[in-house]
Structure P
Amino acid sequence: MRDNGGSRLIGSELVPAKVATAMRNLSEAGLADYAEIRDGDARRTLQDLGGSVDFALIDGWPRDEEPSLACEVIKIVASQVRVGGYVMNDNAEPDFLEFIRDPGKGFISVTLPLKKGTELSVKVA
């Protein structure tokens, strides 16, 4: 991002020690001005991303019951993704797939042959 003239990364992490480690690593790399790591539950910390999103990586913990964390997060983030922006989910939870593949949500989506299925989606409307 720095080499391309700017932008900003926003992350959310539930484990405070991981937030501290991420911020320390970013600072040591000289990238702290380009990243914000929000401490807490993504379902709360990502409600307002402060503008349109170019790329969202949704990497939650799969769980047996629905809704999955990934589905809960995409429902929060989807309206903030700009047309032409991407969403990637590395666990391809069934309810996430149902949401992202619904034509009414404005995404075109494909499963990549990575891990158990990694879903890559682009917002088209």
Structure Q
Amino acid sequence: MPSASETKSAKLRRDYEAAKAQIQALGYVIPGTVQRRLYSCGKSNCRCVTEGILHGPYYQWTRKVSGKTVNLNLDAESAKKLKEWIQNDRNLRKLCRRLEKTSLAVLQTSTSMGKT
């Protein structure tokens, strides 16, 4: 019969392998956000002022590059694609944190580090 630490180690290994498989299944990853915007141009005779029908939608991808905020205008199809890639990036970061926590738990289980 396996000891409690062997059982815990096996569970941690399975969790680690499951997270790795989820990472491998991810598609493209890219950081940032995509925003959908509607604008009023402010011309007094334009429909955005007279009828309240705003211009757009326009899509913008915002991200940081070397500490500076960078924006890029997108068409609707590209915006949809980038939203998926951004979600993949968030999932990747979450899975990496899970790998780190699992690795720490394995270390604490296999050494006297977690024992007092």
Structure R
Amino acid sequence: MSAAPKAVSLGLIAGFVGGLFGVGGGIIMVPGLVLWLGLDQHRAHATSVATIVAVASAAVVPFAVDGEVRWDHAGWLLVGALVGAYAGARLVARISPVWLARAFVVFTLAAALRFLVT
């Protein structure tokens, strides 16, 4: 299978999971880009981030129509997220691909464990 159908399939899965569970598509997209499309760890993170605005925009429409979005909270979250995302993107280049992958796994497992115990 060439890269385009694989990428479309991966995007479909990540978008569906993100829209369904409200999780960042990166939880699906980053491992998929590394393991299925063969991108290196840094490029996978950057590529995943490049899709976030479009994916989030598509997902927010049905929630907004249903009145489920707290826009006041979303605005304040955006302020912190913009600063944090910029700082994280600047820092990621200084982390080796191996440690970046390990940190990703630890963070994902910690989040999963937190959901299991609440």
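None of the figures in this text is laboratory data; all of them are computed from the coordinates on show. This one's a predicted model, so the numbers in the text were calculated from it and none came from an experiment. Cβ atoms are built from the backbone, for glycine too; each structure is taken alone.
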request  = Could you tell me which structure in P, Q, R was used to calculate distance in nm of label points 7 Å out along Cα→Cβ at positions 22 and 102 as 2.7?
outcome  = P
request  = Using the calculated result -28000 for helix-only ellipticity at 222 nm (-39500 (n - 2.57) for each DSSP H run of 4 or more, over all residues; to 500), pick out the matching structure from P, Q, R.
outcome  = R
